[in-house]
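Asker: Please go over the structures that come below.
Please treat every number below as a calculation from the coordinates, not as lab data. Treat the numbers as computed from the prediction; the structure is a model and nothing was measured. Cβ atoms are built from the backbone, for glycine too; each structure is taken alone.
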Structure P
Amino acid sequence: MEMSLPVLIISMLLFFVLFFGIGFLLNMLLRMSWIMAIIYPIIAILIVDKVRLIEYFTNSKAAFSQLGQRFTSLALADILILSSGLLGAIGAGIVIKILRKSGYRMF
């Protein structure tokens, strides 16, 4: 299914803002600057893959091969949207680092 350009841009912006906000809050509460950037690949796998989590432990070979097939079959729009979420998570870590260096203490 094709995605129009305005829908793609809005989706990318929403993913960026969503993961920036979640990452910023987690960084403030847990005092770990890169926590969301570390957690984001797991979230991306859960978004893309249709395999249950337990199958990664019980039937690893089939689960990981299906995961690889799902990632290689992603459309360009999906890759751009997921990448903007990762950029939001990384951006939250950078902003928190800059704010802490500037003297702001969050919680």
Structure Q
Amino acid sequence: MTPLVLLANLALSFAAFAALCLSMNRHHAAAFLAKPSRRTARGLRAAGWAGIVLCFAVSVLAEGWNFGPVQWLGSLSGGALLVVALASYRPTWIRPAALLALPLALVAAFII
């Protein structure tokens, strides 16, 4: 397990769960003070699921089928924990944190 793969997976899973979180009316209203349109909610939901699938692909390609799914599940747990903490205590920070996590994941993935 390399730290860069773990960083890429954690950042991708955080961004994916942040998108899924912001696709819900309640959390979107807490972060933006307005409910999302149907189109925005669908786009965020699609981006969230695509991020989860991409996170799985990165972990399996980097670590193989023996350890990749295990690392994927661990990074999903860590990313979800971070999103839950931000949604509970600082909901307005979810969007900037997710936008910061995406380039971090890309840089870590390209260094791998």
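Asker: Quick one: helix-only ellipticity at 222 nm (-39500 (n - 2.57) for each DSSP H run of 4 or more, over all residues; to 500) came out at -26000 when computed from one of P, Q, so which one is it? Display every interim value, and only then the final one.
Answerer: Working: P: -26000; Q: -31000.
Matching structure: P.
Asker: Name the one structure among P, Q that distance in nm of label points 7 Å out along Cα→Cβ at positions 35 and 99 of 2.5 was derived from.
Answerer: Answer for the origin of the read-out: Q.
Asker: So if we calculate Kirkwood radius over Cα pairs in Å, for residues 27-90 alone for every structure here (P, Q), which label has the highest result? Kindly include the intermediate steps, with their values, before the conclusion.
Answerer: Details: P: 13.1; Q: 13.4.
Checked P, Q; max of Kirkwood radius over Cα pairs in Å, for residues 27-90 alone sits with Q.
Asker: Which of P, Q yields 1.26 for Cα Rg over 2.2 N^0.38 Å, as computed? Let's see the in-between values first.
Answerer: Details: P: 1.26; Q: 1.06.
Label of the originating structure: P.
Asker: Between structures P, Q, where is relative contact order in percent (Cα under 8 Å, 6 or more apart) highest?
Answerer: Checked P, Q; max of relative contact order in percent (Cα under 8 Å, 6 or more apart) sits with P.
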